Structure P
Amino acid sequence: MEPRTFRVTRADLVAYAEASGDHNPIHQDEDVARSVGLPGVIAHGMYTLALAARYVEEQVGPGRVATFGAKFTKPVVVPAEGTDVEIEGTRDGDTVTLKVTCAGVEVLRGAKATLRDG
């Protein structure tokens, strides 16, 4: 499968907060994020997971993902200028296994999708 890079900006985080209702300030306010021990503003974990699911759907076609799961391993830190989330996938039959990184660090572990017949 072709690798793909998703650019993540703070504007994306604001839009995701509006759509999801998750207005935790660690996703928008640098001072709040640092005050709780984070290195800076971080992306919503579910936003990162959604990017991985979007990658799979773009690769195999819409409506093919039957199940999807992963473990969150590291936060995606989003500086003022934005950051990149890189996703690579391999397919074996009806299973897609993903490698999801940001700045060379694995941010999702065990990311896998099971596909339905298409």
Structure Q
Amino acid sequence: MSYKSLEVYRRAHAFGLACHQLSLRLPKYELYETGSQLRRASKSVSANLVEGYGRRDYPQDYHRFLIVSRASNDESLEWLTYVGECYLELKPNVDELMADNETVGRMLTRLIQSQSDSASA
């Protein structure tokens, strides 16, 4: 089994791609400020999930990377909030990404919980 078979990975990866595309619609002066932060945080969600999956034989490491992945998801939400408040023309796209962010966050929380439950069993 590969991390690519995980629904949470597929959703997190799609979220990172969509945030990347949205960030490129920001004004040029924001590409290296808010845009860069959004790209880095949103891509970090799936990247940390993948790195943690590679360490799943070490439950503490896996758990730590899942938590970092969820924290990156939270950070992405904050950058999306800035984009939505500063660039009202992008608000409909931001709202859609915020919904995706919420879904990924719930999935990560369930994965963290299930991993914690199996580690304590």
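Values quoted throughout were computed directly from the atomic coordinates according to the rules given, and no laboratory measurement underlies them. Since we're looking at a predicted model, the values are computed, not measured. Cβ atoms are built from the backbone, for glycine too; each structure is taken alone.
Thinking of P, Q, which structure, once distance in nm of label points 7 Å out along Cα→Cβ at positions 26 and 58 is computed, gives back 2.7?
Working: P: 2.7; Q: 3.4.
Derived from P, not from the others.
For helix-only ellipticity at 222 nm (-39500 (n - 2.57) for each DSSP H run of 4 or more, over all residues; to 500), the calculated result is -8500, so let me know which of P, Q that is.
Values: P: -8500; Q: -28000.
Comparing all candidates, it corresponds to P.
Could you tell me which structure in P, Q was used to calculate distance in nm of label points 7 Å out along Cα→Cβ at positions 90 and 106 as 2.6? Working shown, then result.
Details: P: 1.3; Q: 2.6.
Answer by label: Q.
Compare distance in nm of label points 7 Å out along Cα→Cβ at positions 2 and 98 across structures P, Q and report the one with the greatest value. Could you put the intermediate results ahead of the total?
Details: P: 1.7; Q: 3.5.
The maximum falls on structure Q.
When FRET efficiency 1/(1 + (r/R0)^6) of positions 50 and 82 (r between Cβ atoms, R0 = 25 Å, to 0.05) is compared over structures P, Q, which one is greatest?
Working: P: 0.90; Q: 0.40.
Largest calculated value belongs to P.
So if we calculate relative contact order in percent (Cα under 8 Å, 6 or more apart) for every structure here (P, Q), which label has the highest result? Could you put the intermediate results ahead of the total?
Details: P: 30; Q: 26.
Biggest value here belongs to P.
Figure out for me which of the structures P, Q the number 15.9 belongs to, where mean count of other Cβ atoms within 10 Å over residues 10-17 was derived from the coordinates.
On the way: P: 15.9; Q: 19.1.
Clearly, the read-out refers to P.
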